[in-house]
Each structure stands twice: as C-alpha cells, then as structure tokens.
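Below, each structure is written out as structure tokens.
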Structure 1
Amino acid sequence: MNPFFLVQDQEPDPPLYGFTKRTLEASIRRPPCEYADCENSFYPVKKQRHAQHSYHLRLSDAAAERNARSLMQDIHRSRDQLSNRIQVFGDVLISRWKKRSQAKRAALLKEAVPDLREQQWLIPRYSYTHESLYIRERTAIRRHQLLLPWLNIQVLKTNPAVLFALLHYQTAYPPQS
C-alpha cells in the first residue's frame with residue numbers, strides 16, 4: 001500500500017523518494033470526518049500526499065479488532081505477572097536497588113534491557129541524524145526509544161525513585177489510564 005520508493009540515497013543529502021500518481025491516489029484514505037476531532041487521529045488527504053504522512057498498512061476492522069484484543073490480553077497477562085513478582089520481591093528489590101552504586105545500577109540495566117538508551121535527550125540528538133530522514137526505516141528498538149524518550153539509563157541509575165514509580169504505575173493503574 002505504501003506508494004513511495006527510495007530513488008536516491010547519497011549522504012550528506014537527504015534521501016529522495018518517488019511515486020506513481022496511480023499508486024499515490026490508491027493509497028490515500030479519507031478520514032471518517034472533516035472536523036477537528038478527526039484531525040487528531042487521522043491524516044488529512046492533503047498531508048497523505050507526502051511520504052512522511054502516508055499510511056503504509058491497511059487493516060480490516062476485524063483484523064484490527066483481533067490485533068487489539070490480542071495485544072490487550074498480552075498487556076494484562078504481563079501486568080499480572082509483574083504485580084505478582086512485585087508482591088513477592090518488591091521489598092528486596094527496593095532495598096538492593098538503593099544500596100547499589102550508580103555504576104552497578106547502569107550495568108544491571110544494560111544486562112536486563114540492552115536496548116535502553118544510555119543518554120538523555122534522544123529526540124534532539126535523533127533529529128540531527130541521517131537516520132531520521134528515512135521513511136519507515138526505523139527499527140523496532142529505535143521506535144520504542146522514541147516513544148519513551150525519558151526512559152534511559154542515565155535517569156534510572158541516578159534516581160532510584162524513577163524505577164519504583166515506573167513499576168508502581170505499571171501495576172497500580174490499568175493500561176488505558
């Protein structure tokens with residue numbers, strides 16, 4: 001469904017994308033309404049003509065519902081497991097985490113979550129990289145890092161309360177809040 005294809009890629013110039021008019025017109029989907037309420041959830045037709053705002057996948061309502069249901073079941077299952085683990089090991093986790101030095105906390109975080117960013121301020125740094133110019137070329141790891149830019153080793157190792165707050169929030173409140 002994505003009508004755009006890479007035409008030229010020579011650094012330091014930004015990549016150039018091409019399209020055919022027929023595939024571009026076929027990929028455009030009208031929002032369900034033209035009101036401001038829909039603008040927050042759907043790209044207007046005019047914006048969909050640009051590569052960075054085009055939809056690259058179309059799901060049927062049934063497939064979207066199945067995916068959403070499956071993801072919600074996974075979320076609830078993971079949340080229940082995390083709650084059980086915190087009930088059993090929460091006090092030990094708090095006392096041991098507070099006793100660790102920042103270097104040891106960083107080492108543990110790298111071991112537990114190797115894809116976690118090392119430094120703060122990912123979004124300003126990312127916007128100056130050549131990688132940010134590519135359409136739909138982000139890895140799943142980079143996408144997660146961009147969706148949670150505040151979650152990085154620097155923050156978690158310097159302030160123990162951030163990790164505890166994150167764990168508390170994950171278990172105390174349902175996903176929709």
Structure 2
Amino acid sequence: MENDALKTYIQQCNASLQPNIALLYEASFFKIYVKFEQYLSKIFESYCIGVPSSKGYCPQRKLAFTDEEHLRAILRGDKQYIDYIKKIETLAPHIFVNSPFNIIFNVADNNTLFNQMITLRNYIAHESNESRTKYIKTCLGNGTFIEPDSYLTKINRRTSSSYYTISVKNTIKI
C-alpha cells in the first residue's frame with residue numbers, strides 16, 4: 001500500500017461516518033489503524049531490501065537484506081508471527097542511517113499518540129482485562145472507563161477536535 005492509497009482509504013472512511021452512529025467511528029478507526037500498520041510494514045520491508053518509495057525515496061541502509069524472504073527470516077526468528085511495529089521501533093535505527101521511522105518513535109508527541117492508537121486498537125480487537133487496563137491508563141488517563149466509540153467522538157478540550165480526528169490527522173501527518 002502506498003501513502004496515497006492510505007490517504008484515499010482514510011478519506012473513504014471519513015466520508016462514510018455519520019455523527020449519530022458513534023460505532024462507525026470505532027470501526028473506521030480500527031480499519032484505518034490496520035491499513036496504517038500494513039503500510040508501515042510494507043514500506044519498512046521495501047526500504048530494508050533497497051526498494052524506493054513511489055516518490056523515489058530510499059533511506060541509506062547500514063544493513064542490506066537480499067530480498068523479502070531473507071528479511072522476514074531474520075525478523076521472524078523462531079516466531080510464527082512478525083510484530084512489525086515492535087521490529088520497526090527496535091531495529092530501524094540499526095538498519096538505516098537516519099531512520100525514516102524516527103518521526104514516529106523519537107518525536108514525543110507522535111510517539112505518545114501512536115502508543116494511544118496501538119492501545120486503542122488492541123482494546124477494540126481483544127477486549128481483554130489487560131488491554132482494558134492499558135486503554136484506561138494510556139487513553140483515558142486513568143479516568144472513568146468509556147467505550148472506544150464514545151472516546152473517539154469525545155472532543156479534546158485542548159485541540160477542539162475529536163480523538164478520532166486527532167488520530168486520523170496524525171496518521172496522515174506521519
């Protein structure tokens with residue numbers, strides 16, 4: 001998925017939202033997050049094997065992988081599933097000179113918002129006690145529990161935007 005395709009998908013999700021159906025915000029947020037994670041995974045893989053973006057950008061690498069199979073074998077190790085977000089966060093600084101992923105993990109505001117997005121996504125997907133506790137702590141500031149759809153439509157007093165809008169704008173910005 002390319003950056004423009006991700007932006008188009010976000011626009012389509014936003015166009016389908018209806019203010020009186022809060023659950024659509026939760027579903028849209030979840031789908032946008034999944035697409036964003038796929039985008040990051042794909043661009044990370046491409047950059048790792050030296051394939052530039054559609055705009056011609058390719059970061060200088062410290063390590064060179066021969067192809068996707070070689071890269072995935074290294075990333076996977078003895079696991080069946082690759083947690084790309086964790087791998088990108090921990091390995092990108094060692095793979096790239098001036099990692100293009102630093103904007104997510106090394107810029108405090110972006111990292112905070114990204115962690116909130118991951119936490120919210122995990123709670124929506126799993127609704128486990130652990131994910132609920134982390135959602136309350138990370139997104140709600142240890143406040144009273146509210147469902148994700150209510151959280152996403154709630155207006156942030158500092159920005160006068162809904163948390164859904166803040167998350168989507170941050171996704172586009174990154």
Structure 3
Amino acid sequence: MIAPNRLKRRFKTDRPYQKLVADVSEFRYGNKSQDEWVYLEPILDLFNGEVLAFNISNHPTVEFAVKPLKEALNQIPVLDYRTTVHTDQGFQYQHHHWQIVLKDHRAFQSMSRKATCLGNAAMESFFYIMKVEVIDEQFETKVALIKAMTEWIDFYNHRRIKTKLGGKSPVKYRELTAQKAA
C-alpha cells in the first residue's frame with residue numbers, strides 16, 4: 001500500500017521523535033563486483049539528525065528494514081504527539097509487516113512520490129555525507145566496510161558537530177534540549 005506524503009518536504013521540526021525518515025542505500029567493497037556490497041537502513045530523527053537505529057545486511061529484505069524501525073520506535077518516550085515515519089515507495093515500506101509495526105506504535109506512515117529523490121532529501125543528504133566522509137575510500141573486505149560504517153555512525157551521532165544545532169553533535173543537542181524542557 002502506498003501511504004500519503006504527510007511531510008511534503010517539510011523536514012524541519014522542533015520536537016524530538018516527531019518526524020523520522022528511513023531509506024536503504026548500498027555500499028560496495030572489494031573489487032566492487034555485484035556480489036560485493038552491503039545495504040544500510042538508518043532511521044534518522046529530523047529534530048537533530050540523529051541516527052536512532054540502523055541495520056546492515058547483504059540483502060534489503062523486509063525484515064532487514066523492520067529491525068531498525070522497531071529499535072527506533074521502542075526508544076521513543078510517551079509523547080503528546082504522534083511520530084511520522086517518512087520513506088520512499090520501496091517494497092519494504094509497502095509491506096504489511098512494516099505497516100503493522102507502525103500501527104502498533106501509533107506512528108503515521110508517510111511516503112514520497114515515486115522516483116522523487118527530493119521527497120526524502122534529508123535521508124539522501126545523510127547518505128551523501130556518509131559516502132563522502134567514510135565510504136569514499138576502498139575497503140577490501142565486508143568486515144572492514146561494516147566496521148567503518150558502524151564507527152562513522154557513532155562519530156556522526158556523538159562527535160560530528162552541526163552548525164544548525166549550535167555547534168553540538170546530534171546526541172548532545174538532544175540531551176541539552178531535554179534538560180531545558182524538564
């Protein structure tokens with residue numbers, strides 16, 4: 001089922017966990033043959049750009065995509081608003097299992113129009129930054145690539161500062177805003 005586009009390119013929010021985005025991207029290693037790649041599915045919070053959860057796998061299956069979705073949704077505290085999860089129209093996001101997980105967590109589903117990369121520009125921007133900063137180099141093995149990806153996501157969340165967050169990392173920004181709200 002194709003869900004309506006609830007975000008309509010409105011990627012900004014002043015509330016944590018209000019707008020999440022997800023997508024799948026492939027990363028190659030070795031001699032870059034068709035058999036030498038892995039897939040990454042991150043769940044990104046548009047409030048601070050934090051990767052709430054991610055999964056890396058050899059195959060972009062429905063279960064592969066649902067795993068980080070569950071992890072991300074399970075860490076969301078009780079809120080006075082509902083979360084919207086925005087994706088493209090990939091088969092994983094049209095699957096009944098993905099939609100059931102969203103429904104079980106009272107989250108809205110949102111999808112960009114078909115073949116419209118701007119419809120999920122925040123996620124595409126994240127992948128671009130990741131590929132330029134870490135994946136630009138050649139990795140001989142899958143293990144080396146996955147290690148680099150995992151370490152970079154940790155760096156991105158905890159140490160990579162963002163101007164739009166007042167020079168704070170995504171995690172530090174969330175922690176500081178949570179303290180102010182308390």
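Rule-based calculations on the coordinates, nothing more; no lab input. Treat the numbers as computed from the prediction; the structure is a model and nothing was measured. Cβ atoms are built from the backbone, for glycine too; each structure is taken alone.
For which of 1, 2, 3 does helix-only ellipticity at 222 nm (-39500 (n - 2.57) for each DSSP H run of 4 or more, over all residues; to 500), calculated from the coordinates, equal -11000? Label of the originating structure: 3. Given 4.6 as the derived value for distance in nm of label points 7 Å out along Cα→Cβ at positions 19 and 91, which of the supplied structures 1, 2, 3 does it correspond to? Only structure 2 yields this read-out.
Determine which structure produced the value 45 for percent of Cα pairs over 23 Å apart, calculated from the coordinates; the candidates are 1, 2, 3.
2
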